[in-house]
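Right after this note come the structures.
Read-outs throughout are calculated quantities, based only on the coordinates presented, and are distinct from any laboratory measurement. These figures come from a predicted structure and were not determined experimentally. Cβ atoms are built from the backbone, for glycine too; each structure is taken alone.
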Structure 1
Amino acid sequence: MKRAEVKQILCDVGVIPAIRVCSAEDAHFACESVASGGIPIVEITMTVPEALDVIAHLIKYHPKMVVGAGTVLTPEMAVKCAEAGAHFITAPGLNLKVVEFATKSDIASLPGALTPTEVIEAWEAGADFVKVFPCGGIGGDRHIRALKTSLPQVPLIAAGGVTQQTAMGYILAGASAIGVGKELIPPDAIAAREAERIQELARRFVRFVKEARHKLAPPKGKVAAAATTETKTDLLKLHKDGGKGGK
């Protein structure tokens, strides 16, 4: 899967499930559950036992799934993730060498950042998205809104503390996507193998994103009215100029 396609899917779906579980078996169950719930994206954190094998297996047997590597803290680990076939690389913090490696390897990069300085550094290094982490404890959607107001050109992912109650707020504040962990993949649901519960949560988070984006979109009537007003204004100006605008 090409980098451009990965970026498009991440943006279109808007939800990135972080798979942080206790075994490779649990990881496979979690991935299949969220995919069945309508999210064809997973982030396998390097804290998962046999994480690289899990990534390689998913890449081979689930070709339509976007499979990323999370908690990638060093360039050496980034190389291993790339060899396993990871479609994107992310982390809770910023390592510029990891970002540079991903960019050169044509792998989507989603480094973590918290301050405006870190966000700018990540973006200038070639990041495709910047994951603002952790959002929950430092202002939530207000922090995202402040960053987006100052840096509108940078696509942000809100992560760290995103819940069902706050998901829409992050999108409304300007986040391109949200990263969700245990609120989407509860540990007890994994232990009890409650696939339907995880699928329902996946559908909810996808719906939250869609509803927030719908609220952000201008009403079609207003768009048409604005276009009509602009056209009338241009025609009136042309009439007053007596058609002298063109030569």
Structure 2
Amino acid sequence: MHWNDNPHHNNYVVSHQHKFIYVYIPKVACTSIKKALLPYLDVEYNKEELEGDIEKIHDIILPKVPPSEAYHLQKEWGYSAFTFIREPYDRLVSFYKSKIFKDGRTDTRWVDGIPRYLQRLYRQSPFAFHKDMTFEECVKNIHNLNSAGHPLEEHFRPQYSFITWPKTESEFIYIPQFIGRFETLTEDFNSICQTIGIKAPLEFLNTTRKGQSQDYYTPELTEIVKEIYTPDINLYNKIKNGKE
């Protein structure tokens, strides 16, 4: 089954009034972009509550369409579909830095330093995540999950799987007509806002402390990531080089 066949993995947020579809990918500024787009979506929300806890934006039930309908709305009704991707090696470091906490925090969203949803998903697996794991252990854990055929949680699931539809067993259709980059987010987001005719100031929220992601990688880990995320790497390089 292709990921997008599963309704629980539908990340296609729609505004019928403004005729746009935003395909959000976790760890690619989706918190910031959702907040910027909220005034243009047909949804009720408490602005003051979000200011107090921006994580609550992920609890809001956003209007969505299935990928097949998103494709149809683009082709037949002139909707603009867009998404943003991130350099795959950097995205994985961001996942590790924002979701694995050695302080063992436990509250409504966390249990012993791990997000509750992540703990629930893999607690029966021999490849569960834990607060003391190193980045190397984290990457190898993801590799083991992938090799064993376990579903990859969306924060480290390959980006291409969010935005493609299988044409054949070896060929995919990219649904969003506009694919921007995390590394040029402000410029690309302003460009799409101009295209769809909205003014949506973009704040940088929920960011991890910047560093050199390459410092986290050994040659072995680089090869492991390449094995899992080759389609993402290829797509990212095409977008970066202006070939898409």
Structure 3
Amino acid sequence: MLGPLHSTGCRKCSRCGFVKPLEDFYRSRDKSLGREYHCRECDSAKRKRRYETPPTNTLTHRQCYRCKETKPLEEFSRRKEKPLGRSYLCSVCNRIVAHKWRTDNLERARTRDRKRIFTPEQREAQRKYSREWMREHRKNHFSGNANLWQNHGITQAQYDAMHVAQNGRCAICQTDKPTGRGKKLHVDHCHRTKKIRRLLCQRCNSAIGFLEYLQHNHLLEAAISYLNRTWC
């Protein structure tokens, strides 16, 4: 049974509380009278608030919701709708969660990827943008600094701080003249949790990777026993 407001072609907005004509409400098939419960003005105000710049704040760090570590805001993805304008997950945890979701929902992820079909014009525009971006950022892109953030989620400043804390030496063999690719210390991290550990030279970093594989497969003690038996 329709109320007195409905019979007169009006509705009370559920947000501002004003009674307005039905024409001031957006159409909605699943709502009564085929109109939304909030008026167009309130809906527009909500949309504007969604894209407003978050208020400035003096906080420079935030605790990650997943790993519970306090990190600088720069290590959290930008989210305008969240407090402080940043995500609740740090970049490292965000990559772990995204990888796990894709692994658990592989078919759904592939279906979503197939829907992202570009037209020839869009592909050419993307190639043009990529060429211009690479031409402008070629030096930084190939300097190795970009890989720190992409692979490990740390900035160049954080890498430099770790390098100074270790006096420029490998955390295992203590060499200050690393060899191999780039002739610099590499960031060692746990392949299971993605947690950053220390800086190692290329030889020690590769060795730790193999030892981690043996430990993960419960073969580390067997490998040590083998070396003790066959040492020459």
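For the reader, a short list of remarks on this structure follows.
- Which entry (1, 2, 3) yields the derived value 0.95 for Rg/Rh (Cα atoms, Kirkwood Rh): 2
- Comparison of 1, 2, 3 by relative contact order in percent (Cα under 8 Å, 6 or more apart) - largest value held by: 2
- For 17.9 (mean count of other Cβ atoms within 10 Å over residues 12-19, calculated) the corresponding structure among 1, 2, 3: 2
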